[in-house]
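Bear in mind these aren't lab numbers, they're just calculated from the coordinates by the rules spelled out. The structure displayed is predicted, hence computed values, not measured ones. Cβ atoms are built from the backbone, for glycine too; each structure is taken alone.
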Structure P
Amino acid sequence: MLDMTPILTAVRQAATLTRRVQAEYLERSDKAGREPVTIADYGSQAILLRAISQIFPDDAVLAEEQGQQFMTLVGDEQRATVVQLVGEALGESVSEAELVNWLDHGRGLAADRTWAIDPIDGTKGFLARRRYSIAAALLIDGQPVAGILGSPGYPTGDGAGLLFYAQGSAAYVEPMGGGKAYRIAISGRSQPRDLKVVESVERDHAHLEKMAQVYAQAGIKQTNVEGVDSQDKYAMIACGDADLYLRLPREANPQHRIWDHAPGTALIQAAGGVVTDIDGSPLNFASGMIMVGTQGMVVSNGHAHDQIIDTIQAVLKGT
């Protein structure tokens, strides 16, 4: 069985860094296509891939950030800050060259085992000081078999956030700051009027208008719909805090990225839930970075999943 402990430790170290950046060093850069990136993205990814390079050196990696991008987009002073913050989070001296090597570890490898990494899932939420996730999934032969979601902003009494993870057929949650692990499972809510729904905050992420039509036709109360950033939506369904997440595409050929959905999918499946495309077919995690052919996502506790799929298809067909 996969020993998750070193990866969980790395996620906690990454969360220490991201919290500090969000509080003290919050500044945005833009990648190609105007996608936002922060120094926390680079620092978090370096910490996660350092752990993977040490424990699973032969595994392939699909990760959002790149070493060359770090060297060209980030100024000298900011790069030095990232090196310093990573070193402080790890408790050891780190060089810029080491950090760049970690950022690119496993890229381009061909292997049966692949890690999908999103160092800050929900960068826009992070920049707005809302919720975000630190996400990692292990895929074997194109299927997610383990997933981790570090959720520093998940509402808790102590404000420390939560750490969710799936291993085999079980899903767990621990306090981000450390403590006892508890097994989690999806809710038993089955009637559409009772379902708690989560959806993207950003309007460009999904067709919110079509989704509102689905809610209305299915009998879901609009007052039960909450906007939530990042893969925290998956975590909420896995632990029973929510029941349904829809992502209907705004365009004909959406470019969904594997690291945005594989970690959450592993968690949902281990917690007893269901994840499919909007027509009920499986998501495609076997085509590399882009989930080729995948139109959207229906993530649920499973109890009304088929009904929701039927309603989506009726709305899309205009019936």
Structure Q
Amino acid sequence: MVQTRDSRFPDATETGTVAFRGGQTWYRVTGDRRSASGRAPLVILHGGPGAAHNYTLAMANLARAGRVVVHYDQLGCGESTHRPDAPADFWTVELFVEELRTVVDQLGIGDRFHLLGQSWGGMLAPEVVLDDASGIQSLTICDSPASMPLWLQAANELRDQLPAEVQQTLQRHEAAGSTDDPDYAAAMKVFYDRHVCRVVPNPPEVTDSFDQIEAEPTVYHTMNGPSEFHVIGSLRDWDIVDRVGEITVPTLVVAGAHDEALPYVWQPFLDNIPGSRSHVFADSSHMPHVEQPEEFLDVVGGFLAEHD
């Protein structure tokens, strides 16, 4: 994949790789890691699983305030090593928790950093905190469920609101096991345009991430399944509700008013994490950082500044 310059985002100041599990994890740094600005770096966990960092590039604009922003492609996608032949049990939450710690330690920021996760990344981020909260100044959870059964409930609720012919197409191909059919993809696009990204046509960084999942679906299909509401992968029973009360780092939860992550899927974070707070973006769905970037930067940037 070729990294092309986009004037909407600040240029990377550094890219490189970190050795991990016999492969390489690629990272992108925006901002000067040697700067003594006093602002803790922000590390971003992308979604998917397997979507790569591209669609979160708007968050690199948080570096304009003098903060280092670190993106990386999780193993199995993007610029990192792909493992299409890895057994299904290779792809675990624990793998990706370990990868995050490997990246921050190799970059020398593991003793002080903010953590932000979007979608699947916002499921992974609290798992990181619960495993080891050392060095983590704050946690930002974007558009993410506290429970995959709750996520499926919301997805099916929204699916029932789609036009009848779209629902029929989805049902027909799921029953036949033909979710790779173009008609299924077209039906899914109706859902995506309503509840995943309402900027249509999608910006190139969003299209890049969708294209990467399509080209290399191993991680997404193994952990999630063929679509957002046909979840048959290893994450299908994932649930962190009973554990999030153990999180003590300052926590912000954000989502869009039209998000596929309906409020009840992220409410357990607010109900159980002491002092946590939320913000809902009125004109966004699952990608407020793309759909309402200025407000997103203000809300998240302000929260980070409070906890440096």
Structure R
Amino acid sequence: MTDPLAPWQQRAHDQALASLADGRLGHALLVCGPARLGKRAVAERLAAHLLDAHMPRAAHLIAAGTHPDFTVVTLQPNREGTRLRTEIVIEQIRELSEKLSLTSQYGGAQVAIVDPADALNASAANALLKTLEEPQPGRYLWLIASNPARLPATIRSRCQRLELRLPPRDEALAWLRASGHADKAAVEALDAARGHPGLADAWLRDGGLQLRKDVAGDLARLARGDAAPIETAQRWVADEDAALRLRHAADLALAEAAGLTDPARIRKLARWFDAANRTRDLLRTTVRADLAVAELLLAWRGDEVQRAGTGSRTYR
């Protein structure tokens, strides 16, 4: 909580703070923008500002998750405790609504964050709508969403919007360098992330950039017929990075489509992009992951071999 905000986060924070000072910040706020831009950090910093007047140690308590007037609703572990659920459920929202109906512990504001709000299931969304329709003084409900279009229009219409946007390239590079990344690596990662500094930073820290290169190499070998789809699929799903590999694969297809002018080829890549994302969703089900990924890679190789046979550029 005490770390400085990134420049694009600071702009969003200052915008909301100005609205708060002018009395223009309502009880419901939708904080949106691409994933990994720091929306939660901005929301928590705003919460600390609101709550600090009644509890000077608010920022530290929020960071520790122990502030009695600050609540976060997020994805919970499944029954087995092996992974997080994919939805926020109605019981969580009912518990939140009950807490917001109680008196503040420190006699001031109460702040609740729902993150990710775009993971609310239908029942939870309906319950949240009732809470939004009956605002109470001093209660602030902030929704964080990377895909706000997934929220019902009835919820979006009741929220003010605070949007975080990708920063200018120079600003993003300066931030990556200040975060300790070498210039060459920062440039390479930012280019691969298409200007997204948060994503570039994460890839540089957790090896995601190398994983992306490995996925690109696999797709190129499949296109040339130098790799077998089934064996490649088995390797892709053999560890915890299976979903991330598919995310990279989909993104690489999208990046290739962005540089093309052939409408037919663009449509094929768009369909494969959708298929890659559907396959990634299947990893959370009981479907055999290796077979689902193998089917996807067979479709990639079949299309790429046909294209190579016509003299078109092969995937790189």
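Identify the structure, out of P, Q, R, from whose coordinates Rg and Dmax of the Cα atoms in Å, for residues 134-189 alone was calculated to give 12.4, 40.
Label of the originating structure: P.
Can you say which of P, Q, R returns 1.0 when distance in nm of label points 7 Å out along Cα→Cβ at positions 198 and 238 is computed?
Considering all the candidates, the number was obtained from P.
Give the label, chosen from P, Q, R, of the structure having the highest value of mean count of other Cβ atoms within 10 Å over residues 110-117.
R
When distance in nm of label points 7 Å out along Cα→Cβ at positions 102 and 286 is computed for each of P, Q, R, which one produces 2.7?
Q
The value 22.4, 73 for Rg and Dmax of the Cα atoms in Å was derived from one model only; which of P, Q, R is it?
Computing Rg and Dmax of the Cα atoms in Å on every structure in P, Q, R gives 22.4, 73 only for R.
Taking mean projected area of the Cα convex hull in nm², for residues 214-253 alone as the quantity of interest, name the structure among P, Q, R where it is greatest.
If we compare mean projected area of the Cα convex hull in nm², for residues 214-253 alone over P, Q, R, the biggest value is for Q.
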